[in-house]
Every structure is written in C-alpha cells, then in structure tokens.
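Given below, in the form of structure tokens, are the structures.
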Structure 1
C-alpha cells in the first residue's frame, strides 16, 4: 500500500473516509437502542422478558465490540490501519443486512455480536489514520471532523426511529457501509506505520508489551476511565430514561426525542471542544471543562424527574458536556507510540463502550442489595464513574503538540 504524505487541511480522503466510517458506525451502534422495544415486541416479547432480553442483546453486542477492539488493534498495528478499515466495514455491513431478516432472539444475538466485532475497528483505526496523516498543528481539526460526523450518525439514528421500520433501518445501515467501502478503495497507509517495519512483531499491537511497563499500563487504564462517563450517560441514563419517567409518574416520555437531543448536544460538543482545544492549545483543560458541564447537566437531568417534568433540555446539555469525545479520542491516540496506537485507540474506545456491561449489573446490584430506587442506584453509579474519570484526566499528561512519529 502506497504511503500518504502529511496533510494540513482536514478535508482530505483519510479524514472523510474515517469520518463517514464513524458516521455509519454510530448510526448502527445506536439503532439497537432506538429499536430495542419495537424489534423485540415484534419478535413476541413483552414486559420483564423484553427488558431482560434487551439488556442481554446489549451486553452481547458490547462483548463483540470489546473482542473486536482487541482483534482490530492487533491487526491494525501489525498489518496496517487501512486493513482494519476494510475488514471492519465488510463485517458490520453484512451483519446489519442480516439483522433486517432476523426471526428469533438467538439469531438476533449472534448478529449483534458479529456487528459489534465489526464496529470495533472503525473509531480507533480511523482516528489513528487521521492523526498520523496530518501535521502536528492541524491534526486536531481532522479528528474533530471525524468525531463530529460520528455524532451526526447517532443523530440520524435517533431521527430514523421516527420514520423507518426497524428492519428497514438495519438494512439501510448495511448498504451504507458497503457504499463507504467503495470510497475507501483509494485509502493509503500512513508513513508513520511504514516506518515501524524494523520494530519487532512482539512489540507491535501486543497487550503483553503494553502492560510490560507499569506507567504505560496505568496510562492506558486512565484513558479508558476518562471516556466511561460518555457511555454511562447515553448507555444508562438516556436508554433507561423511559423507566425513570415511569417511576416518577411522567407520562408520554419519548426516548427518541431524548436520544436525539443528547446526540445533537454531543455533535455540538465534539465540534466546539475540538476547536477550543486547538485554539487554547490544550486537550486536558478542555476535557475537564466539558466534564464539569456534563456533571452539572446530569444533576439537572435527575432534578427534572424528581419534579415530574419532561426535562428534555437536560438531555441536550448532557450531550454537550459529553462532547469532549473528540478531544478524548485524539488525546488517547497521542498518548502512545505508533507500534501500539491502533491497539490502544481501538480497545480504549470499545472498552469504554463495553463498560456498560459492568455498569448495568452494578446498578442492579445496588437496587437489590440496598433496596435503592432506579434513580438512586444510577446516581451512585454516576458518582463513581465521574470521580474516576476526573481523577484520571488530572493525572494524565497534556498531549497537545506532541510528535507522534515514535515507537514505545
């Protein structure tokens, strides 16, 4: 594969291809959240069985993403960033098309697992490709565009819930992925990856090598914890908002409206936080500022339920605060050398997403063990998640302006 030169403008093939990939990734990823109830209802589930099966399918998809993150990380650092982008889009496109024809929950679970494996490579490999394809001074604008396009994909998923039947939506997502594959035919490998040819294969995309150094391992853990609140907010608070509304006797709560407003917020947040990080020449301070905004919005979110209000504006504000996503994924890629960059970027973003599979049983354990309400169990979970995220961000070093042409 031909090596690419460094770009100054974010409007180049690498950024557009990665951005559209994240758009399709986010669109597909959130389709299940939007269509969880109608799809399982059509398959014959109701009441507690529907809720339990929905959580099971979410866990299976996230498990697929975590396994996929490991696989694509290893492949991306050993075989190239472009190889991951080709393989991931083929797998999740095929899985989505198959999803349109499921007739039972077993096949539904298998397909969501495969879709999760395919989705796993998009963001990590895409951000790495963009970061390595652009100049030090301008790469932040490239990753801003990628993250913002991804958030826009999630907004479209929310809008699709109001206009498309669930089977049609999954089919459209699969076809869109195949069309994107055509655009990627001209994608070129980065010069930085080409220069790792002399690095031992045991040091490329290796978890063993990643954890062989204590400081590097702690930095990796810190990056994961820094991103977990984003998925706590959308994966638990927004997804479970209909249940919260029901517990507080609020009728007519619209999940699609809450979700769409959250994603519009995160789109605006991705764009604004990314631009601020470039103008202020700092990743760390911008992330902390947006975290504080998200925490304040979360307090506002719960206060609305306590006062029996349809507090949709809080969903937008939570999304706006969680818009540090674009800066977070950029900083994660900047923290590690070329021989580990895709492994770290892919697994951090997918372990962050997969944290939902731990947060769900944790808040359920709080409910059963201490007889907490749904709202209070989520509040306790949120305090833990946000405390760890802020501590990690404070301890991690600033990465703005860091030269990425090095190996670990």
Structure 2
C-alpha cells in the first residue's frame, strides 16, 4: 500500500485525498493553519464524501465516503515516510509552501504538482538555494485530474466534507524536472490511485507543461470580457439571479470570447516555438463553437463539441455551494493573470516574442482590479533561470544541468 501525503485542502486537494483513499492508499492531508481553514469539520472524523457525475469516456467511477488516515496541521507529520506527495495549492503560495517542504523531503519520494504553474522550477530552486541534495522526483501537471468543487465543508454537524467531481480527465500532460526523470516517474506513478483512469501524456519540459495549463486562456478572457455581467449578476432586474451561481462556461463563453481565447493561445504557441518546446494542441473551433471550450474534450475526447445554443445543467455541472457568488476578485484573475499570463510574458521577453493578447488581458485586469499584476508574476530569477539563454533554459529543464553553476 502506497502512502500519499496531500498538501492543501481546497477543491483539488479534497478530491485527490478522497480518490486516493478510496483507491486503496494510505492518505494524509495537510492544511495550513494560517490560511482559510477548510478541514475544521473533519479534524476528528477525517471523512470526505466523493460524489458527482465523474464524466469520462472510460466510464470510470469511484464515488463513496473516504476516511483518511490523517488530517493534520503539521507538514512534517504528513510527509514523513510518504511515498508520494501531491501538491494542490494556489500558485502564489508555492514559495512559502516549498520553503517548509524542501527540508522535509526524503530520498525516494515523488512530488507531483497539480497544476505545475512553474512550481517544479520554484521547488528545485529553493532546494538548490538551501543546499538540499535529497534524491526526489518532481513532476508537474498541466491541470488537475478532475473538474472538482467542494460543495460542503467545515460542517460541524455532519463532520463530513463533500467534494463533487463533474469530470475526470481521460489524459493529462506531465513532465518531470528534469525531464530525464520521467521514465522512472511514469513507473512509480502507478502507485497513485488518483491517476487510475487518466493516461499520462509526456510533455516537452516543464515549460511546456506550465504554458499548456488551459486555465488562464479559458478563464481570463471569459472574465474580462464579461466583467459588467458578473458585477451586475442578480443585482439588477432581468440579469441573472442571486441564487444562481454565475458560471463562466454556462454564461460567459461565446463565439467572440472563443476568438480571444484562441488568440491568447496563439501567443503561447509563439513562445513555445521560440524556445523549441511543445505545447498542448488546441483546435480553434473547440473554443469558437463549443460552450465548454476545451473542457468537454477532456472527458469526451478531441472531437466533442457542446453547441452554444445548448444550456449547461447547473445542478450537475461543477455545482457551487448554495449562496456562493462569483466575483471578479477570484483566482480566475488573481492567480491566472500574474502566474499564468505574466510569467509567460516574462519567458517571451527572453527571445523578444510579441504577445499582444497576453499584454491586453493583463493591462485590462490591472485597470479592472486597480493593481499591477506585472509586478506579481514569477520572474525568471524566482524560477532559478536568471542569466540563462533560452537554449540553456531548455537544456537545464531537460537534463538538470545548469551551465552557469557548472562553470
């Protein structure tokens, strides 16, 4: 039986923990006491109920109530002796999380980051800065394995958290840092039950993986271009309802939004082409003629399209807790713009790649949110890639050999 430590307690972390436990692993969940605590209701019971459609073309199903082996605020307790450490936290938290995690790592462990969002680079940089030479494999994924939402948590009466999985991804893009560790990771990752129904597609460096994260290209245009509707939703007559959650796929996607999403993707393609690495394939009509955008393809295959004239059933499609309101000040902007958009721009600067749509989305977000996301994105220095050429960056990602350190 493998021992899995899940770092985080949000939507994804709850899903990973329950899924792995129902799949036969020993599972420990770690929550940060300094953050908005989401495990108050399960501190004693350790119960998480996994429910939902779990749409996937393999018809794989794993619903039920899982009783975890540990729910703790002590990271050392969670990771000691674990075979696999699964990270599911917001990307802005990576530096503080990895500063605490790095000294606790043990030889032979794997660390899987869902999604990577450049986290694999940050963890390796912190390990190097601290002189930590522990032999671990670090893998980054371009997405979470599911579409998941916590629909009940911190319930002191039921002492059971509930996470809804609308879909499981049939395949997911992943690479290790360095890429030379991938074959060994592929072998041992079979011990992670959360991957039982998902095929791993080998990406081309963790730059490919982080750029391939579709969340920013789906979320940012759909929110920026619908800002007025989002703010007025359920506030003025004849526009939404305060009891109905504003879901960007149900209400914010359209052919015009899809055009901008695809133009955003083309900026990303230009970056990866310049560096000579891969990127996830995206067909334009999947964005301009399908309400679910790329999401439907994740569980029904590449040919799936969901017509814009067909509504989504909000009772089964990523249901939100009752009374929840979608706000502009959500991770769709506050995480996706600085981490997904601005960090990509910082890579583009290395080779003077023009990224007009990434800049447009960032500029508009800055004005809307009265902030400067350019100052909040990860720099190449944050990622341990400063003073390196594009060729040296790619070589480093593939082999782990940093010529600046060797010389």
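Every number here is computed from the coordinates shown, using simple stated rules; none is lab data. Nothing here was measured: the structure is a model prediction, and the numbers come from that model. Cβ atoms are built from the backbone, for glycine too; each structure is taken alone.
Miscellaneous remarks
- Which entry (1, 2) yields the derived value -25500 for helix-only ellipticity at 222 nm (-39500 (n - 2.57) for each DSSP H run of 4 or more, over all residues; to 500): 1
- At a computed 2.1 (distance in nm of label points 7 Å out along Cα→Cβ at positions 12 and 164), which of 1, 2: 2
- Source structure (of 1, 2) for relative contact order in percent (Cα under 8 Å, 6 or more apart), computed value 16: 2
- Top of 1, 2 by FRET efficiency 1/(1 + (r/R0)^6) of positions 204 and 372 (r between Cβ atoms, R0 = 35 Å, to 0.05), largest first: 2
- Mean count of other Cβ atoms within 10 Å over residues 316-323 - highest-scoring structure of 1, 2: 1
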